[in-house]
Each structure stands twice: as C-alpha cells, then as structure tokens.
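Below, each structure is written out as structure tokens.
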Structure I
Amino acid sequence: MPLLMIAKQFTSALQRAARTTFAVTLLVGFAACTTVTTPSRPTGSVENLETRARTAAEAGNLATAADLYTELAMSASGAARSGYLLEAARLSADYGDTALARRRLTDARSGATAEQQQTIAVLFARLELADRRPQAALDLLATIPEPLADAPRRDAAAIRGQALFQVARPAEAVRVLAEREVWLDDAASILANQRLIWEGFRQLPAGTPLAPVGDPVVDGWFALAPLTASTGADLRRALLTWRQTYTDHPAAAGLLAELLAAQRSAEFPTQIGLLLPLTSPQRTAALAVRDGFVAAHLQNPAAGNTTVRVYDTTQEGGQAAYLRAQLEGADFIVGPLLPAEVDQVIGQAGFVPTLALNFSSSESTFLSSFYQFALAPDDEARAIAAVAAAGGATTALVFVPSNPRGYRIRDSFKAEFEAFGGEMLDWYGYEPALQDFSQPVAALLNVTRSVQRHRRLAANLGVPVQFPEARRRQDVDMIFVVADTRTGRQLAAQLKYYAAGDVPTYATAEIFDPASTARDNDLNGVIFADTPALLAPDDRAASLQRELRTFWPQRANQVRLYGMGFDAYRLVGSLYTDNRAAWPVRGLSGDLSLDSQGRVRRTLPLAQFRSGRPVTFEALAPQPVESSGLIGLR
C-alpha cells in the first residue's frame, strides 16, 4: 500500500476518534449542565404547591388551580406527572377551556399507568360531549378496554348517559345512569346522578317518544319526565300523585324533595298542615298543642300571609292525613303527635318539611327536612345527670317503671351520668300499679341484706342480738326516680323511712302536677327538671299561665303541651329555610337545640320542692360533652 494512502487513513481515523471523544465530552457536559440548572424541587415546596392548588380549587379558582398542578407536573415524572396533568386537564374542562384540557391530556399520556390511560380516554370523551359531539363521545367510550377501574367506570357512565340523552335515546340513557347509582355510596352523589337524568329529560329534543318499556325504573322516570316543565303548586301535586304510583322508585327518596325545596322562595310557609288526634283518647293533649300553636300564629305579625289547616289523624289515619295535607297545598307540616303515627309517616317523608311532634321509634339516619320534637323525659334525665355531676355526685341509684319507657329513660340517664364520670351502682324496675314500695326501696338500699345478716348472726349465736335499726348502704351520692306524683310521694316517704332522706333525690317532670293548688310536703327536698314555662316563666310564659287559668281552667295542667304547641310554631321558620344560625331557641319547653339526626333537644331548668311547692333550683351544669352531637349550644 502506498505510504500516502496509509497516512490518509491514519489521519481519518484520528479525526473520527476526535469527533467521538468530542461527542462523549459534550454529552457528559450537557448532563452535568442539566443537573446544575434544573435541581429537583424540595419536598416541602411540592407539598406547599399541592396545598395551594387544592385551596384554589375549593375556592372556585379553577384556572389558578389547574396552572399550579401543571407547574407540579414540570418537576415530576412517570405516574406522578401524569396525575398532576390529569387534575389540571379536569379543572380546565370544568371551567370550559376544552382546547387547553386536550393539550394537557395529550401530554399526560407519557408515563401514565393503565388506570390513568383509562381516565385520560374518559376525559377525552367528556371533552367531545362538552364540544357538542355526543356521538363522538359514545364512539370513544366504546374503544376503552374493559374492565374499567371504579373511578373511570363511574365517570364513563355519567358521560355515556348524558350523550345518550343528547342523541335522543332516553331509555338507554336512563338505564345507564340508573345502573351507575348502584356504584355510588353516598347520598350527595346519588342525588347528583338523579339530577343528570332530570336534566337529560329537560334537554331532550322535542317530540322524543317516551313509551313504557316494561322496566319499572325506566317507566317511572318516563312518567316523571313531563313534569320537568311544571312549577309551584302544580308541580307539588303532580309529584305527590306520581309518588303514589311509584312509591319505591329511586327518585322518590331524594330528587323529589330537592325539586320541591327549590319551589320554596318565601322565608315562611304560606300554608301549614297541623296533624293532631283530635277525636282520640288523647284529645285533651291534642287540643292543648293546637291552642298553643294557634296562639303563636296569631302573635305572628305576618300571620295574614299564612294559612293553618288542622287535620284529625284519628278520623283518617296518620298516613292519609299526611298525604292529604300535602295534596291540599301544605308547604310545611307539623305533627303527627302520637309515636305510632310518627312511625307511619316517616316512610313518606321527604317532599314537604315536617316537624313531627314526637320521636319515631326508629333510629334511622337523618331524613332531609324531617324533624322531630317531643317533650321527652330523656331530656329531663340528661339535665338531671349533668346537674348532679356538677354538684359532685359520682354514684347513683335509679328507680324506674318496669316498662320500655322506664328502661329508655334509665339508659339516657346512665349514658349522660357516665359521660361526666359518674357510675350507676344499681337500679330497680318497679310495677307502676304497686301500692307499697317498702320492699323495692329496701332492696335497692341493701337494707334487706342488713336485716338478713342480723338474723343469721342471731341464729348462729343462739341468743338475741340487739339491732336497733337496719343500716342502708353508704356509697350513694344521689337517687334518680321516674315517677308520677302519687308514686313519687310513696317513694319519697320510703326513702326517708330507710334513712336515705339526706341523699339528694332527683325526679322527672311527671312528679309535679301543675294543676294542683295544694302544698305537697311529702315531696319536700325532691329536685326535678321541667319546662321553663312552669319553673322559670318569662313575661310571655306568665301571660300564658294567666290566660289558661282565666279562660281554660280545665287545661291548667296542660301548660307543658300548650307551650310545646307555641314552640312548634316558632320553630317552623328556621326549619323551613334550614337556618342553622337561628339555633339555639329559647322556648317555653326549654332551650332548644337541633341534633345531627334532626331531633330537637331540650336543655331544662330544675326546681326543688320546699314547703310543698317548687322553688327554682340554682346549680351550675357542666358543659355538654363533645360526643353529644348537639349543634348550636353555647
């Protein structure tokens, strides 16, 4: 080979080597440069950005939140980066910038997990729907491989249902969205899903046929569809009529109540239905509630704008009266009064805001717009437990009637007393018809055991043993009794006989008969909880008592129920508008608060019998425990 050629090849090889060395050096330098100029974002900075993004989204600043998530994606990789971009795209779609949402979704595909790829496809379908291309949305959803994860499956069903409505296939749309409801696990999501169906009917092209298809859920929705154009009283009557046919339909529970609530524009009802057992054995109590309710209505300066219609639940039944009140235009219902009737109507609740005048026996979860108010002795038991604990009592004995009501009151007292650190040492369930209470009182005070020990000792020694009097147990700080006036007198006498007269004794309100004008010295020392109308009357309550004694002397012992009717009317306004800021309410029945189950709870004053008459008992009650679930207490 000529020397010149060898030299040229050698030179060429050197040049190639030089170029390779330069390239490697350049890559290393670029990598080093990249490391220096784009440092990883500190963890605290990421957390701060995420917090800012969430806060902006919750405040409704969707564009700002989307930009913050995009910024987070710039310093992330893989699934984390795709997750940030997905959130940014979703927010962009929420505020209507579908073009920006598409760009962010396209960018999110790189590094996305399989579930994220499903979510991306579902969001692209949503954008097609937003851009008024429902068929394109359906076609895109059909290409997504099954099975879908839970979240994209729920989103895909919502988009598919809306798209089917827009292409005038309502039966398929209802089926898809009704099936979607099965995958939802909270009331708010279910209600939002039902709104999709309602809005779908409103947007259907005119003339779309809605013939029954043999599916009760679909047919029920089809029967509801024509009502989308109705409002006011016509809508109410039509919805109630619809519900009589489709009692168990999914929409009967949530959507219809919301539709009716949307018709309420005034701050107070224009028509109130008052349901009472006026011709029953409880007639006297029903009349007292009615008169108190009407008295409060007449004191309302705007009473002329509201009509009160009274329905007798004895004649037509609680359920029928409840339905008729709604059909005749009531936009608020008060009652019924009897517990069994409350149980009957609670299954029909949801259309019209209702204040039942007793507690249901069911411990069901809170039903929207169904509230319950009762002169429950459980409130008295809780008030007594709180005051006794504030006075230093840590141990208690309890006497209650041997029936479900007595046991419920016992349990209410026990739970509240234990919440303040107390202990119920023992209890006795007596027969209400009993005439002699010496044996049960002796048994609960352990006097019987003391006598038995004396007898055993005398028998063992074989000689008489001096035993001047039986000794009661000494570990009791308080005694709680549930008894009417007659039984209370006998129990109080027996407690004194067995040397327990010095133990503070508390009782429920039924121990006091407000109609009695005689002094009841047998009850001296007994402390009881009762309504402010009787124990701490303000000017309004004092005027009420004077009116009752003057005009209805035969109802003087119905002050509590008269006051309950008066308070029920006063609660209507805040319940009708769901104004939680109005609570607590100072009423004739107590300081009224609303708990998480829609039950009105009473905080009550206490009194003590002195010289045979009740005198206000001043005691500082501890603050309610946080677990009580009451709202509005101060």
Structure II
Amino acid sequence: MKDGTASRPLDVICIGRAAVDLYGEQIGARLEDVTTFARYLGGSPANTAVGCARLGLQAAMLTRVGDEQNGRFVLDSLAREGVDVSHVRLDPQRLTALVFLSIRSRSAFPLLFYRDRCADMALEASDVDPRFIAMAASVLISGTHLSQPGTSAACRAAIDACRRARGRVILDIDFRPVLWGLAPLGDGETRYVQAPSVSASLQAVIAACDLIVGTEEEFCIASDTTDPETAVSTLRRMSTATLVLKRGADGCTIYPAARGAASIEVAGFPIEVFNVLGAGDAFMAGFLSGWLRDATLDECGRRANACGALVVSRHGCAPAIPTAVELEHFLQHGATTPRLREDVALNRLHRATTRRRAPPWVAALAFDHRAPLEQLVDELNTPLARISQFKHLVARAAQRASHRADELGATCGLILDDRYGADLLPELDESGWWIARPVEDPGSRPLRFEHGRNVQSMLREWPARHIAKCLVAFDADDSAALKSAQVETLIDLRRACDDSGRELLLEVIPPPIAGDARDADEVLLRAVTAIAAAGVLPDWWKLPPPTSAHGWKRLESAVRSADPHCRGVLVLGLDAPIDELADQLAEAAAQPLCRGFAVGRTIFGETARAWFTGEIDDAAAIDVISQRYLRLVRRFADARHAMGARTAPTLAAVNS
C-alpha cells in the first residue's frame, strides 16, 4: 500500500454488529407466514469481514457476542472463514443479537431485529486495544454503533488509535432507523427517517474518515439534508474522504478524495434481483478488496458492483458473498443468465470455494454396512439389536485408536448409518470426527434412497458438517435406461447437497459381471467419466484403487478436468485381505489425487463373525479392530512421509 501499511498483519478490523440471521425459506411469504428458517451469520460488519476474508484480505472482527450457543456459532462462522476473532469478546451477561428476515418480493424484504441489550451493543472503549488497532492497515466503523454512548465511545477509541497508527478509517453509514429508535420495533425494513440527532452523531466522526460508503438515503442522513446532490457537497465540505455513493442496480458513483476531482460513474451489472439484503456488505468487501490494495477507483467500484450483484441474486447475506476465484470468474466471463443463482458454473465455484477446509488426508473407518450385517444375524438367528451393539464396539475401537492416528497425521473419520448407529452419531459429532452418512438403499440398482425417503428432507435432519455418502453400482456399459435412471437419482442427490450446503462422497463400484474380461481400471475410469459428464460432480470420490500408477494418472486427469475443485479420492477396501490392502494404500498414498481411505470389512469383517458367534468378547473385538485400523493408518502415513516434499505441495494445491 502506498501509505506504508502493507507490512501490517491485518488489512482491516471491522467493528460493530455480529448477529445471527434467521432467513425465511418460503419465498414470497409474509414474515408472519414463514414456517422454516435458515440460520446464517449476520450483522453488517461481520458480513463485511467475511467478504474481505473471502476476497483475500486479512480481516479481523472487534465486537462482543453472547457466551452461549449463538455466540459460539458466530465465532465459529467467522473463524471458519479465516477472520481473526482474537478480539471478539464472549459476554456472559448478554445474548447474541437475532434478526428475522424474509424475501417477500423484489421490493419487500421484512426484517425484525431482536437487539434489546444484545452483546455487540455492550462494546465499550476498554474493549479497544490500541496495539491491536495498530496491527491493521484500516478500521471499519459501522454507523449503527454510533447510536449509543458506550458503543460510540468504542468507535471513537478505535478511530483515534487508528489515526495515531497512521491507518485508514472507513465508515459504513449503515443507517437502520429502527436501531436508532426512529421506527416501530417491528419495522426493520424502513431505510430513511430524517433525524438531526443521527446526523450529528455521524458528523462527529466524518472528518476523521478516509472512506465513507452509503446509499443516497444514508448520505442524506449523514449530511442532514433530503437531497442526494446537496448531501455529497455537504460531506465534501466536512471531509476529504473518498465518498462512495451506492446506487443499486445503477452501480455506484465515486467522489475521489482530492477536492475538485471529477466523480467516477461505475455501471452496475444487469442481473435479476432476488434479495437485496446483504448486498451493501458485499459491495463494501468488494470495494475494499481493491481500495486496500491501491487499485484504481474505477476497478474498486467494478469489484464492489460485481459482489453486490452476486449477493442480490442469492439467499442469505454472508453465505452469498463471493470468493476471489468466483469474483474473477464473474468479472472475466460474466454469467449465462441474469438469474445468477441459476448459473451452473458460478454456483459450482461458489460451493467449491466456500466449503469447510479439507483435511490433508482422511483415515475413515467405514461401518455403515447394513445388508451384510443383517444377512449375518439372519444366518446366525441373532436379534437385529445385536447389530447396534456391535457398531458401538467398532466406534469404541476407533476412539481408542484415534490418538495414535492423530499423531501419525491422520484426520480420523467414520462412515456410519443411522439405521443402527443413530445413538452414536451425536456423541461422535460432538468429538469432532470427520463423519459421512449413507443415503442409498443398500443393494439397489437402479439406485434408490434409504427407505425410499425424499433425500432433501433426509439431509435437512442432519448436522451441517455431516457428509452425504452414496454408493452406486454403475457401469458405463449398462443399458441406456438403467444409466439414465441412476444418473437422474444422482442429480437429485447433488442438488439436495447443494441446497443444504452439504458435501457429497460418491462411492462407485462397477457391478460384477460373470466372465468379465475387461480391464478393471478402464471400467472404473469410464464409470467415473460418465457420471461426471452428466454433471454429477461430488466433493469426494470413494473408489477402488487403480492397479497401476498409469491408472491413477488417467483417473486424476479425468477427475481434475471435470472438476478442478474436487477434494480427491478415498480408497475403499472391498473386503480385501489386510496385507493386500495395506500394499495398495501404500501405493495410493503417493498419488496426489488420493486423500486417504475409507475401509470397513477388511478391518472388522472377521471380528464381526467371531463376536456374533460368541468366540470373542467385547474387549477382544475392540482390541482387534483398533489394531487393524491402526495398521492401515500407519501404512498410509509411512508412505506419505516417505514421499516427503514431492507430494505435499500438490496435496496442498488441491486442498480447496
């Protein structure tokens, strides 16, 4: 940066609102008639912090949240996006703010703020550490936090510390009349009420700002006038800041800091408006992604307008903000439709680049088996309830081995069904395991979902981070009718995962064919290629390992050409002897596409029969399973370690 702040560890500290947004899922409904809500991170500064982080800036948040579940949700959401939360204070005396929102029409977006004594409004000057402020090139102040004496004092302390450290001060006017007590509590939608007291509060900080951003209504309230042109002239007399006037679909007008400089008109993008809520926060993040890197003002405005356009086309605020990859794609290639939420390429990029960060590699113990264990207990005339008991033993074995597996660099994972493992899932989720759950009806061909259930409703019942795993017996040489039926079902699953923000692990096993003399690697490659060509692009593939390095290279080429953002492949076991599978895993570990394994019967198959027949007790079963699991973990880890630096950079490159 030209002002000498480029070496600072933070680009921007956002100060102010941090809340939970509860977005109505029934589009076109009154807020009174909404029946289900999606929960997102909310609050203008928090949204902007997320946007800045997604666009490559080092962003931090300075605020308070409640020391309760919603506060931890806000903290986790910010941290997962890469926002520094070291100065987000947990307040045990107050609750995190809530906002209820709905999309009524293209011009009506009801909001209901629950901010009575909320945590972020307890921010005070003592929360502002000048040493922390000096670490940043800029601070962003939200106008809402000038509405109360305590929060206003905190903002002034941050401004003063920033000026002393020669940083830049940014003001997002962010005027919500209801938050200043100027509108009825139920009227969060109103954007403008003339109020000289609000104007005075804003004007008390305007002279200290380097950048001021707002809508026409917000410029009017800041200047205590009702005419936008007069407002600009008034603000220019008060401040030498760069002024950015947001004009919605018409783009923005930028008034450079130099007095007398010509204004810059930056056109908007012709898109269909779906939801204007949060567009201003995305606009701010887009503008800062250029301005804090000393881009031209025209380029700053273009980036800001593009970010706003992408968000107004989607559901939610912070979750809808684009990433740097997505923004560059949109700026270079545009969109295939004005309804951006229906642009397939943009949606894939958005989903792929906003996922939770993938672990370097996963060692998953897969015990979602239902049909094989049901056949075993039927053969032995044993009650079905024994299956759940055995799965508890498998889980305990995995837990016993997990500490050593962690030391070996593995991310421990489980694939577990809710037919026989439902009571285990909450405990394992609480412990932070990588968890995938099956959706397929075992043995179905063409593919059906568990119990014939609607997969969308099934996924809605799961915790957000659980991965949908689906096994499909697929052969590219199947009849056209069978392939079409299976692909249609997989497309439904992919859409359901997208709609629920859930990752998909697709297990593909070509069905056995009597007398099949085809090359196994070729059969697998053609199956994967056919599924991907149909537009079914899973986050993870779970596949039998190719039989050669050449087979791996061909598979990697097919997967990466179809989807550069695919997580990679987890190797399955197919009940192979453990010595044979250990050798296969050692070879797979050298392949950049391979991100670990998900193995079941090789680890617990023999033990299951011995336990069900009474040959071994619980303790022996746990011991054997944990040892066999650790043997595969150790073999894979040793092979990765032996490869050293030759594989690590490549693995990091695909860890999107």
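What follows is calculated from the coordinates using simple rules that are stated; it is not laboratory data. Since we're looking at a predicted model, the values are computed, not measured. Cβ atoms are built from the backbone, for glycine too; each structure is taken alone.
The table below lists the values:
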| item | result |
| --- | --- |
| Structure (I, II) behind the derived value 27, 54, 17, 2 of P(r) over Cα pairs in 10 Å bins from 0, in percent, for residues 114-161 alone | II |
| Given 2.2 for distance in nm of label points 7 Å out along Cα→Cβ at positions 290 and 602, calculated: source structure among I, II | I |
| Origin of the derived value -13000 (helix-only ellipticity at 222 nm (-39500 (n - 2.57) for each DSSP H run of 4 or more, over all residues; to 500); candidates I, II) | II |
| For percent of Cα pairs over 35 Å apart computed as 48, the structure of I, II it came from | II |
| Which of I, II yields 1.00 [FRET efficiency 1/(1 + (r/R0)^6) of positions 298 and 546 (r between Cβ atoms, R0 = 35 Å, to 0.05), calculated] | I |
| Answer label among I, II for the case where Cα extents along the principal axes in Å, for residues 234-505 alone, calculated from the coordinates, equals 90, 48, 28 | II |
| Structure with the greatest value (metric distance in nm of label points 7 Å out along Cα→Cβ at positions 170 and 426, set I, II) | I |
